[in-house]
Structure 1
Amino acid sequence: MSRYLITGATGFIGGHLAERLVDRGVEVRCLIRETSDTSLLDPLGVEFAKVGLHDRDLLNEAVRDVDVVVHLAGRTTAFALEELLKVNRDGTYFLAEACANQEIPPVHVVVSSIAASGPVARNHVRMEYDAPRPISNYGLSKRAGECAALLFANRVPTSIVRPGMVFGERNKEMFPVFQSMAQMGSHVVLGPASPRVSLIHVDDLCELLVRVAERGQRITVDDNLQAVSGDGVYFGVCDEAPSYARLGAILKQVIGKRGARQATVPSPLTWLLGVAVEAVARLSGRPISFNLDKIREAQSESWECSVENVINDLNYEFPIRLQSRLEQTYQWYLANDWLQ
C-alpha cells in the first residue's frame, strides 16, 4: 500500500485530495503548520507532521518512509516577488532536497500553475514542451519552484502538474464569480478582449494528481531545467477552454439568470482600479487576490493549454462536461448556504 505525504493539505485542493486518498484506503501524512485549521482533516484519521517547509532537518523526518510527495503548499499573493519566492521557490527546494536525502526517494509531484508557463496568443495552445514565459510575479515564483525541484530530478522521480483555475465544492476563490451572477445578474470582464481560460474541477484535478503519481512520466531535464520533449509535465485543465465571456454565459444558464449581462471594464480603467486597490491593500498591510499581478494575467489573450499528456500518459478522458461541473458547484453553494 502506498503512503502519501501532502503539503498544503488544509487548503482547498489538499483537503479534497486527502479525502480521495483515504477513501481509496491509502495512508496519508499531512504536512501542516502549528496554527493550521485541521477540522476537515481530523475525521479522516490522517497522520499529521507539524513541520514548516524551511525546517530542513524536520522535513527529512516528515518525508521518511513515504512513497509519494504531493507538493501543494504555496503562496498566491504578496506585495513583493521576494515574498513569493521565499515560499514557492525556497520551500520547494527544501522539500525536494528532503526527498533526495531519502534512501529510496519518493515520487515528487510538484503542483505548480499555468501561470508558470505563461499565456499564449489568441487561437494558440500552450503545449507541454513549450518554454515557460511567465508574465506575473506569481508565475515567476511558481516557475522558480519548478526549477528548484528539477535541480534534484536526477535523484528524485519528479513530475510537474500545472493547474488552471480550480473550482468546486468549498472553493472560495471562484465563489465571487458565482455570487456576482446569482445576486447581481452580472459577469465582469476585465478589458475589451475576453481571454480563453483553462479551468478544472477539483475532483478531476485530484484524479489527475493520483494518476500522475502512479503512472505518470518523470521529467528528464536539459541544461536550462526544461523538460525534454515535455515528458513529465501535465496541464491540470479540462478539455474545454471557453473565453471568460463565454464562461459567464454558461453560468447564466446554470444559475438561470435570463436577464444577466456582461459588464466590461475597459483596460485603462482596469489598471487604474488595480493601482487603487493595491494602494489600499498596502496601507492596510494585507495583500489581496485582486491586484496588479492578477490584472497582468487577465489582460492576456489566451490561457488555453494542451491536455495531450493527460490523455496519452494518464489515459484520462474527462467524464463530466464543464457546464455540469459548474452546476455541481453551484448546487453545493446553495445547499451549504453560501448563496441565498
Structure 2
Amino acid sequence: MTLLVTGAGGFVGCHIVEALARAFPGEALVAADVAPPDAVAAGLFGTIGERCLVVPLDVTDRDAVAAVMSAYRPTLIVHAAAVTPTPAQERSNPIRILDVNLGGLANVLDAAGRVPGLKRVLSISSTGVYGPGVGIDGPVDETADPRPSHLYGLSKRAGEDLLRRWCELTGVSGASFRLGTVFGRLERPTPHRGRQSAVANLVGAGRGGRVAVLHGSAVVRDWLDGDDLGDALARVAAAPSLAHSVYNLVGERRTFGDVAAMAAAAGIASRWVDDPASADVALLASDVRAEATTGRFVAEFGPIARAPLADAIRRIAAAPAGEAAA
C-alpha cells in the first residue's frame, strides 16, 4: 500500500502525513509538495523514517503529476495542495488561485484515473463554501446550498463537484472535507498559506510577558486542533467505505472572547480594543462563518475532537517561542 499526500509540507499537510504514518505503520508514504520541506516539515518527515518519500510536485504541472502517479501508484491520495489567499493575494493573482485549487485537483484526478489499484481520494475543502456566517439563521449541514463569496471558497466548491463526478465515473471511493478554523502544532507561515490562525497570532502576540491587543470578542468561529484533524482523516482513510461525498470537519464553536479567556488561563494575557487597526489580532464581523454541523461525520467515523478546546490551546501556549511548530 502506498499513500500520497499533496501539499504535504504545509500546516494541514504535515498533520495529515503524521496521522497517516501512525495509522498505517510500515506502509510507504509519499510526501509531495511544490516547495522543498522547511525545517518543521523536514523534521517531521525524518521521524517517519525511510518509508516517507519526499517528492517535489507542482500540481499545476500536468506532466509532473502524471509522472508521480505512474512512479508511485498510490492506493490512497489525500489532496491537500492549495493556496489559502489573503484578500490582497486574491486581488493581485486570481488565476494562480484557480490554477492551484481547481486546476491542481483536476490534474491529480486525471492522472489518478490511470493508477491501477487506487482505492480512495480524499480532498481538503473549506466551510468557506457556505459563504459569510453573518445572516445565516441556524446551523447548516452538508445539504445546504453553498454560496461562497470569495475566490477560495468558489474554487473549493467547484472542486467538490469535480471530485464527486470523477468518483461516479471511475468507481473510486472519494470525498471532500469542509474544514473550519484549524490551528495548532506545526502552524507557521508557508508560501501557500498567507495567514495564520487567530489562535497562533494571539499566542505569538502575547509571548514573553507581553499583552496581546485584540479586537472582535463576539466573533464566533469553530476551532479545530490540527492533531484532531489529522486523526479524523486517518480514520476516514482506513474506513471500508464512505457513505457521502462531502463532510463537514470542524471543531468546537466558540467566540474569540472565549478563546482569549482560555489562552489567558494558560498564561497569555490580552486586552480588548474597539479599533481593529490598533489590534495585534482582529476578527471582524465578516470573519464569522456559518455554523457547520458535524452529525454526518460523527455518525460514520466517531467524534472529531479528542480533547477539549481549552486543553489544545493550553498546549500551544505552553510551547516555548519558536517551538510550537515542533
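FYI, it's all coordinate maths here, none of it is from the lab. The shown structure was predicted, so the numbers you read here are calculated from the model rather than taken from an experiment. Cβ atoms are built from the backbone, for glycine too; each structure is taken alone.
Here P(r) over Cα pairs in 10 Å bins from 0, in percent, for residues 79-158 alone was derived from just one of the structures 1, 2, and that gives 19, 44, 28, 8, 1; the source is 1. Once FRET efficiency 1/(1 + (r/R0)^6) of positions 71 and 207 (r between Cβ atoms, R0 = 35 Å, to 0.05) is evaluated on every structure in 1, 2, the highest one turns out to be 1.
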